[in-house]
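Undergrad: Presented below are the structures under discussion, each in the form of structure tokens.
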Structure 1
Amino acid sequence: MFLISKLFWVFAQPLSAAFLLCALAALLVFAGWRRLGGLSALLAALILFVTLFTTTGTVALQVLEARFPKPARDPQMLSCMIVLGGALDTEINTARGGIELNQAADRFVEALRLARGHPEARILISGGDGSISGIYEGEAQASERLFSAFGISPDRLVKENASRTTYENTLNTAELLKDQGLENCLLITSAYHMPRAIGLFRTAGMTVTPWPADYRTSGIVGLSFDFTQPSLNAQLTTTAAREWMSLAAYHFAGRIGDIFPR
């Protein structure tokens, strides 16, 4: 299932879909099916236009980010927090032995901020190597270097270094929380990723407090044309498409109860 989902996304993301439609259009034209080829090329152009030159992806991502608002104040008492992986570049860290962070770095920044303000809190890092090859250092393992660099004792960390997906994050985390006697933790992940994560944790019977981080949008963008930043538009559309597809897939697979948990 893991491999199928990875391969599916290679071809399902907007830019890949546009490329495949262009390739199909060329084949249809060469085969003499010019109208079908033209239709395929037109559909590819439409996907590219929406992806590159509109705010569709931003708006779709905003809906996800707004689902679980961040509390206005930090918790007065904090016994534990769960940080979902996806913020460390496992390939680079494995090769260089560093602590290179990617665009989701705010997950760990927020965890570090809370950890320094609540020295009694345990920190469960959930995330292994999510690559197809599985040859890289897991995020939970690499995160120990990050927390130690900022004065957080390794004794406070609970590392779940085997999961490759959010679904596996949940299953493995549930076992560790039970073993460690931890409950009512904060759940820290990217704001757009929170609905799916909460849905999975609820299905697993775990009570967590959503603590979103890593916002990618301002939350006030309307649907419109945008010719100023095509590369960023493409990135946001790709992220939104993947998350919405994942919500649908998890729902129909019975992994989350509601297609859009609230």
Structure 2
Amino acid sequence: MYPASFEYLRALSVAEAISMVSNNEDAKFIAGGHSLIPLMKLRLATPSTLVDIGRIGSLSYVKDEGSQIAIGALTRHRDIEISDVLRSKAPMLAHVAGMVGDPSVRHRGTIGGSIAHGDGASDLPAAVLALDAVLVVEGPSGRREIKATDFFKGFLETALGADEVLVEIRVPSDIKAWSYQKFNRRAQDWAIVGVAAVRNGTTRVSLVNMGATPLRATGTEAALASGASLDDAALRADEGIDPPADLNASVEYRRHLAHVLTKRALSELG
């Protein structure tokens, strides 16, 4: 199908982009377009205006800031995958970026687009959730910081205001104990279930495609904090979670995969 008609605008700065969507609740930002364009083709999204921010070069970077790594929202997946800074200081993020789609997607898609889209089946939102990232957004009133745990609100719904744009992702550096487990039918498919686990003082576990948003496996985290075995902690991965059923997997199958993949991830943490 073809998208509904829309007005196309191109912004060359963050301030210009924000001014273009002010007082227009139907406007959407677009960069790589891999998340939004498919929805538009299916008429599941019908923005009246698209504001292209893909050429704002100042939002593409990876910076080592000591205790944190700052990543510009328009940094391409491929640039994250091959970043020496991320490979040495936050290797899980580089690894997960290398598992997104195929090479053409990784060379066009951006980390900010993936996170702002907020799809519970995507790899990178779950990764930043496990990393306890901080997301920096900018709007007419300036910049504000949102914890990843507060960012994902519902199906394709985030804490971003209609006139705000995600500008930066900050993740902790020097994380050595991590694991990302992904089960899919083909290498380039969405995960049927995925698990991201990080140990940095405490152990954090997040789940892919177990709900409308990326989710923390709070049952597993609580079990580990109380001294439970890896086996027992893994069996609590789906606690309090209502996974979806679709053509790829039943609810029961997703619960089983969550247990298996969580155990693998925790075992890899060591």
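What follows is calculated from the coordinates using simple rules that are stated; it is not laboratory data. None of the values given here were measured: they were computed from a predicted structure. Cβ atoms are built from the backbone, for glycine too; each structure is taken alone.
Undergrad: If volume of the Cα convex hull per residue in Å³ is calculated from each of 1, 2, which structure is the one that comes out at 151? Don't skip to the end; give the middle numbers.
TA: Details: 1: 151; 2: 123.
Answer for the origin of the read-out: 1.
Undergrad: I've got another one for you. Work out which structure the value 2.8 belongs to, where distance in nm of label points 7 Å out along Cα→Cβ at positions 94 and 174 was derived from one of 1, 2.
TA: Numbers: 1: 2.8; 2: 1.8.
Of the options listed, only 1 reproduces it.
Undergrad: Relative contact order in percent (Cα under 8 Å, 6 or more apart) was computed and gave 15; which structure, 1, 2, did it come from?
TA: Numbers: 1: 26; 2: 15.
Derived from 2, not from the others.
Undergrad: Quick check on the output: 5.1 is distance in nm of label points 7 Å out along Cα→Cβ at positions 30 and 70, derived from one of 1, 2. Which one produced it? Intermediate values should be presented prior to the final figure.
TA: On the way: 1: 5.1; 2: 3.0.
Answer for the origin of the read-out: 1.
Undergrad: When helix-only ellipticity at 222 nm (-39500 (n - 2.57) for each DSSP H run of 4 or more, over all residues; to 500) is computed for each of 1, 2, which one produces -8500?
TA: Numbers: 1: -16500; 2: -8500.
Computed on structure 2.
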